[in-house]
1. Can you spot which of P, Q the value 3.5 was calculated from, given it is distance in nm of label points 7 Å out along Cα→Cβ at positions 22 and 78?
2. Given a value of 0.75 for FRET efficiency 1/(1 + (r/R0)^6) of positions 86 and 270 (r between Cβ atoms, R0 = 25 Å, to 0.05), point me to the structure among P, Q it was derived from.
3. Upon calculation of Cα extents along the principal axes in Å from the atomic coordinates, which of the structures P, Q produces 49, 48, 40?
4. When distance in nm of label points 7 Å out along Cα→Cβ at positions 46 and 126 is calculated for each of the structures P, Q, which structure yields the highest value?
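Read the figures in this text as sums done on the coordinates, not as results from a lab. Here the structure is a predicted model, which means the values were calculated and not measured. Cβ atoms are built from the backbone, for glycine too; each structure is taken alone.
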Structure P
Amino acid sequence: MTGVTYRIALATSAAQPDTDDRGQEILSALRAAGHEAEAAVWTDSAVDWEQFDAVVIAGAWDYAQRYDDFLGWAWRAAAQSLVLNPEPLVRWYADKRYLRDYESEGIPIVPTQFITVHDATLDHDYLGTEHVVRPSISGGLAESFRFGPGDDDASRAKLEEIKASGSSVMIFPYSVEAGGVSLVYIGGEFSHAFGRDLAAELTAESSDGRPAEVVVDAEPTDAERAVAEAALKPIDPANPPLYVRVDLVRTPGGEPVVLEVQVVQPDLHLERLDGGAEKFAQAVIARVAAAKA
């Protein structure tokens, strides 16, 4: 208990206006700490975001499908309340083209080719090989598509389809048999990690907009921790994230590289951490208190 009562909203989607079981656990933890907490749909024009001391993006699973609307909402909400994660971070990391900057700064990433909506070509460097085609604005691998050496026409067709939707396209080699690991940071500190069966995720179906993830136990190696820490360095310290998830995969040679850095609506899998919802709630409360100090 802080002695001060904050009013906190979890921004959710219309598909799950009252959030899911994990979101309810966070709301319960916030209430148990003495604060008012509720779910609010980010697309609901009737919501007065100024009434909240903080708005935590923790259920807006449809942000990628309504990208421009979502960025506009985040900007407006940030003018009325404390949005977590901060709007500048949300804007920068919502489109995975930030990976080009990571690469130029020497941070190891999955080799990736980006094709924008303005590029005329449908050809890319990975035709004739096992590869993945994915919108650069997307949530989870459920929106990714795997193609093989004989699928060049299908790959081009998917690329054209994604471009027609208004998103740039990212193409990278398919080499996920070695698996992946995700490292979660809450309140600026490493919290927990888990492994992922990425091959299974590419064919899994999402539920209520939440990307389907096949999670397994995993402990990050020292090399993986080092790459994840390097992936956090470009984040502006003036806009520190409440939460961030760094997704890594291993190259065929076993080296960890960044698949993506998620500061917009990742699944943190707090259920894999003892007292995970309580830890997250305390980080929210601390961030609000710091903003009001």
Structure Q
Amino acid sequence: MKVLRSAVAAGAPTGPSQPIPPGLLTRALEVAGRLANDAAEVITATAGAGLRPSGAGPKDHPFDWVTDTDRTLERHTRRVLAAEFPQIPVVGEEYGSDPGAAGAPYRWVVDPVDGTANYVAGLPWYAYSLALLDAEGPVVGVLADPSRAQIYAAARGRGVRANGVPVQAAIRGGARGSLVCTELVGGRPWSGMASFLTTCGDAHTGVRILGSSALAIAQVALGHAVAAVLDGYEEWDVAGALALALESGAVVVDRRGRPDPMPTDGLLVTVPGALSEVLGWWQAACGPVLPRRSE
């Protein structure tokens, strides 16, 4: 399924943010947090529990797994959201888009287990992700990080919390001596990835590839990494984590370096002081960026 593009993602100029009804924001955050806690309990109880022979199977490639847990959590999420927000459609990794999602003023986006291959193997790096989006990007986002017993939550204009404690992106300056996260695309290195890794190493910048796009972005929001570069992904992989990043003080740009809360063709999430360096390394590794037809 193709990523649903908004006016912001298409590069259209934006004015002041459309106000979100405070009641909707509060209730969406509460319900999303409750669902994240539900997911954390299920994932913790089942991770690595002999799922290969009975409840798991690959989708597009050998490392693109789907399990009974993915399906169960997405069904549970859809049931709860349909009861609490009957007018807001849902887009999910396992069951696709509700009718009218592309043109709706709001939509929920869920990835029941981001990092399913890690989950199947029992490698503790996977997350549940849920976000509420409008035409301007993430409104609410939550991640359940069961391996660290953490729920990360953000709402537009309200900051980011980890288990209720406020957090923010790192204040430090450049990328040198820090960590940058990235991920494979379809189980393979993205074009230019080898060059990017070499450049980072030459600059004494560590790179981590751990198998969850959501948690890669979250590391910037939590102050553990200075940047995350993702060259390919689906909307559900990143929507919840981008809510965290934007509210933490991090910068989100597309591969051309333009601010965009929900890029669809590669993204860089970074602390402001590392933007120029890491964007330059990424662009140099990938080669010239062709302008879009509308430019």
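1. Working: P: 2.4; Q: 3.5.
Only one of P, Q returns 3.5 for distance in nm of label points 7 Å out along Cα→Cβ at positions 22 and 78, namely Q.
2. Numbers: P: 0.75; Q: 0.05.
Of the options listed, only P reproduces it.
3. Values: P: 63, 42, 33; Q: 49, 48, 40.
Structure Q accounts for this read-out.
4. Working: P: 4.4; Q: 0.9.
If we compare distance in nm of label points 7 Å out along Cα→Cβ at positions 46 and 126 over P, Q, the biggest value is for P.
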